[in-house]
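Below: a set of structures, written as structure tokens.
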Structure I
Amino acid sequence: MKQADVVIVGAGHGGAQCAIALRQGGFTGSIALIGREPEPPYERPPLSKEYFAREKTFDRLYIRPPAFWEEKGVHLLLNTEVTAVDPAKKEITLSNGESMAYGKLVWATGGDPRRLTCPGADLAGLHSVRTRSDCDQLMGEIDGGVRNIVVIGGGYIGLEAAAVLTKLGCKVTLLEALPRVLARVAGPELSAFYEKEHRNHGVDLRTGAAVEELVGEGRVSGVKLADGTVLPADAVIVGIGIVPAVGPLIAAGASGGNGVDIDEYCRTSLPDIYAIGDCAAFAAGYAGGAVMRVESVQNANDQATCVAKQILGDEQPYNAFPWFWSNQYDLRLQTAGLSVGYDQTVLRGNPDDRAFSVVYLKDGKVIALDCVNMVKDYVQGRKLVEAGASPDPARLADAGVPLKELL
């Protein structure tokens, strides 16, 4: 039977960072890193940005050069999944039928793209943007002449894909079932701005557009909406979120509903098993203790470092500052904090100038900022969130007042 002192399941940002942090911290035991894809760990955000736009080749996406893992004594098991966990025996079952024993298990599997459930969802020509293979397949179709593309989902993945497709000369229709894009993660000011931007760039962006059916013979040829409209489509991108990949852990008895539950030390309810990244639900300090999953590279990396420290004997609770980013056209969005539960927004600057910030407050305290082409606001605004500052709204709205003066 194979075995390792630390087995890390999932070779994305969190899994890779955990292995790196263990070695950087002086861990000398054996480490196995299991990934379902054939490639060594690579960065995911560029898939819907620079890689998709052909601005970066894949070799520039590696988190570390491929030779790094062998040099550091990290055993990679690629093209492999974990199908079962036995916490009593401290063993996992691999997709090839073999078993593997562990001392500590770190679950960093992220999630699988949420799939459509309407008629026609099994047609060819449907794509997600989650892996290199996803992007390569779609780019191959575009190179082959596909030009009329419907994007379903107005979150960041859908918007970023629409921006790149437009740049590549495709005719893009973007559908969002809710009344505005980014409705789950941002305020109406930011939603209105991005809707206007995409329309100005030629995207046929439709909100309140529910998909009823995908039509076609073998391959998708159109998208039928609830109002009966049929939109022609050579291909469809589905960006409606992810389903946390935690089945084997839940089957083994781990606590969880939306993902797998972890405590402040990233521990699951099962002994010697941790969970990190997109699949892990925790009480977020920067969201008033609300239990949630945070889908970001920052969260995955910082939780990975937290777990590595636990294994090395340096127990510290996880409370890293959350931040995010999105590139669309020539716009750089940087988000500081979590806007969950906000009851007030303050606009700094004019969206028509394509450089502004939306500040989110709860009970008068700054809890988050969305900054579009406003790096100074982002850097200084982080400190307002960390300090729990309650600035005067009038001064907060004055873009001429540096945020550092409001601490």
Structure II
Amino acid sequence: MTTLAEAPATSASPPPRALLRRYRAPLALLLVLVVVTGVVGLVGTSRSGELDPRSYAPEGARAVATVLADQGVPTTVVGDVPELVARLSAGSQVVVPAPAALTLEELEAVGDAVRERGAALLVLTPLDDDLDALGVPATQPGDDEVEVRRPACALPAAERAGTARTGGLGFRPDGAGAVGCYATGGLASLLALPGERTTLLGTSSPLTNERVDEDGNAALALGLLGTAADGAPVEQVLWLLPRPDRPLPGGAQRSVGDLVPDALVWGVVQLGVAVAVLALWRARRLGRVVDEPLPVVVRAAEAVEGRSRLYRASGARDAAADALRAGARDRLLRRLGLPLGTTPDALVAALAARAGDDPVRAQAALFGPPPTADDGLVRLAADLDALGPRAS
């Protein structure tokens, strides 16, 4: 049996289930963003094998290290500057594959140690600050695409290699005696400084497992790693891959932010931006509803007439009838002193017993079908007004 509409809840806070239904789409989007951010962070932190001579990954350098070992030149990975200095000798070649992973103080210590011991130095993708810290008389004024190029120089390692995948950062020497190879626009992507026993390479591509077998990359990589810039052979290669927990020069302490991978930081930044955009999208209400005075006062009769015309223009007789019946039921419940949960049958019986109304007519007026014409809607309004006890 149908019941009258119950009174709406007066609580200002919707139940948790309603909140979950309302915000399930934003919550799902937020969950996806969190998962994507975690994956990006894990991928970024898992690239520890990049330019690692022990790594078989595509970005590793295991292939060239193995060939060097077969030629009698062992490769040793060192994790900090003190270990590098302890192993360094005149017949060593120091490889710095990622200068950005070292502090400027560490690079300065590396440069001082290499010059003091008379060792060779190979630096990949250094910037101006890195070159200044290492004490290398060169600058890095620009960059270009990494592509297959011809050497166009007299450096023996480049002549033997021929075309190779080079480019990236471009270098310019500060003095005479330097040899620039694979140049474009006046900038060399391979710069040999014989007087400094130092070689600069603008890209790590020729040394990686993924690219070493392309064009002359293998010959170029072995020529640069097995020989100093002045053409002298080396006895060992010291590959500097700094550990995250290494001690810093001068006893400096590393903050928590220094240990967080850059990929994870950027992932969190992207997540924050996405959450801010989502908040702006969903922020349709910035606070509670504030009452404002109307610019004009509209009389109740005019408001009723205007709403009636809207109903008539749209032919919404069913909506108009529902509104009339709902108002009549509320009026009769108050006059008869009945609760809001009173059933239709109980309301009709109370009208018949206490007001003398015809039960059939009362049932049809309060709960019957909607009228099909305007005159029927007018008769319904009159029938509803006639129901109930009369005011004395």
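Computed from the coordinates by the stated procedures, all read-outs in this text should not be read as laboratory data. Owing to the predicted nature of the structure, the values given are computational and were not obtained by experimental measurement. Cβ atoms are built from the backbone, for glycine too; each structure is taken alone.
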Consider the structures I, II: one of them gives 0.00 for FRET efficiency 1/(1 + (r/R0)^6) of positions 183 and 383 (r between Cβ atoms, R0 = 35 Å, to 0.05) as calculated from the coordinates. Say which. II
Can you spot which of I, II the value -14000 was calculated from, given it is helix-only ellipticity at 222 nm (-39500 (n - 2.57) for each DSSP H run of 4 or more, over all residues; to 500)? II
Name the one structure among I, II that Cα extents along the principal axes in Å, for residues 223-334 alone of 58, 39, 26 was derived from. I
Which of I, II leads on distance in nm of label points 7 Å out along Cα→Cβ at positions 87 and 135, largest value: I
Assign the value 121, 43, 42, calculated as Cα extents along the principal axes in Å, to the correct structure from I, II. II
Check the numbers for relative contact order in percent (Cα under 8 Å, 6 or more apart) across I, II and tell me which is largest. II
Rg/Rh (Cα atoms, Kirkwood Rh), for residues 127-198 alone: greatest across I, II for structure I
Out of I, II, choose the structure whose coordinates give FRET efficiency 1/(1 + (r/R0)^6) of positions 247 and 279 (r between Cβ atoms, R0 = 25 Å, to 0.05) equal to 0.05 when calculated. II
